[in-house]
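Read-outs: derived from the displayed coordinates by stated rules, not from any lab. No experiment lies behind these values; they were computed from the predicted model shown. Cβ atoms are built from the backbone, for glycine too; each structure is taken alone.
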Structure P
Amino acid sequence: MTLNVLVVENEPGAADTAAAELRTAGHAVLSCHEAGDGTFPCKGVLDPNACPLRSHAVDVALVVRAGRRAQPNAFEDGARCALVHRIPLVVAGDVMLDPYDDFATRTLERTHDVVDACELAATAPITALGRRATEVLRDVCGAASVPAPSARVTRRGGRLRVALLDGDRMTKDQRSRAAVKIAMALRELDPFADGIDIGSEP
């Protein structure tokens, strides 16, 4: 599985090793700035279509942080954009005072050996979206449904994939209504997804 990984660093060169590891593993490495450029403007300011979040279906973002800093700096603007776009975020570096702690899908206490973490984050269920889809599903099916229906949401190729767990126990009408309502609810939370695919999983 080849991933599109948006790599962000808090200072020039901080992500060199991580980026090399990802390329060696066969993944595409994307960036918000050309090497040697300053913090502003990013590619997207110069040309909106050059923004990696518009030009590619980004699977995961990796922010590599050298040193111990409590606040993101201007070099890390891509991490902010990734979070706005609901892209899973992996943080590599010193975890003390990590400003991304509440938002990261995975956190590493190192700036190397990042491939496995990025691959796992890219395929991991998206907790907030899965919770919302489950709320909608239980509203459609009724609180007394046994077993209680639930949903899992993941992202692949820019699209959200919703698995209705025990969906085969639902009626055709319930599945139809749930699909429409879940799609609407998730679109409110993630307006940037290329699409939403909903299916049952036994």
Structure Q
Amino acid sequence: MREPKPPLTLASRSPQRRAILAQLGIAFEVDVPEVEELETGEPPALATENARRKAEAVTGGLVLGVDTVVALDGEPYGKPRDRRHAEATLRALAGRDHEVWSGITLRDEGVTRIGAACTRVRFRALSAPEIGWYLDSHEWRERAGGYAIQGRGAALVESIEGDFWNVVGLPVAELVRLAPGLLVGDPPGERR
């Protein structure tokens, strides 16, 4: 008889990532890492390095670290520091395409799998009152790029190309590619 597999440890404070894992029916626990996240660099490398740092900062048999970076013209846009910074970010993104990069690190007792996903998002042209409406929601807080596509931020978006869940905060397609067994309760290295 197979011993029960310990749950996945999510190395993140993100409520969005928790909600996505719960929606998928994946058993997990949360251990919020205390790490210094990089803020500059090439967006894909930045996201994967921050994800790696998070995964390595916590203990557990199976640990998932994820980081998301919004990039406009190759420049990373992290979480806005304050309302003024959020406004500047939304103005920069308005009427333009940007990329949302997520890095994933899945550490399983000495074996580390790393992946990345990119989704292209196009914002509508936004008026000053629309930006003010969104800023008043405070939804921009603690969000890469200053918006949440699964909430009021959906009204800012004109189109999306790629994994929607990546923009929310956890690229499901990449997670399943790295660890297909998570959906059926097998360790990442095993397949039924």
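Thinking only about relative contact order in percent (Cα under 8 Å, 6 or more apart), which of P, Q has the largest value? Largest calculated value belongs to Q. With distance in nm of label points 7 Å out along Cα→Cβ at positions 42 and 58 computed over the structures P, Q, the top value is the one for Q, the highest of the group. From P, Q, which structure was FRET efficiency 1/(1 + (r/R0)^6) of positions 66 and 162 (r between Cβ atoms, R0 = 35 Å, to 0.05) = 1.00 calculated on? Answer for the origin of the read-out: Q.
Using distance in nm of label points 7 Å out along Cα→Cβ at positions 138 and 178, single out the structure from P, Q with the greatest value. Walk me through the intermediate numbers first.
Working: P: 1.3; Q: 3.2.
Largest calculated value belongs to Q.
When Rg and Dmax of the Cα atoms in Å is computed across structures P, Q, the figure 17.0, 62 traces back to Q.
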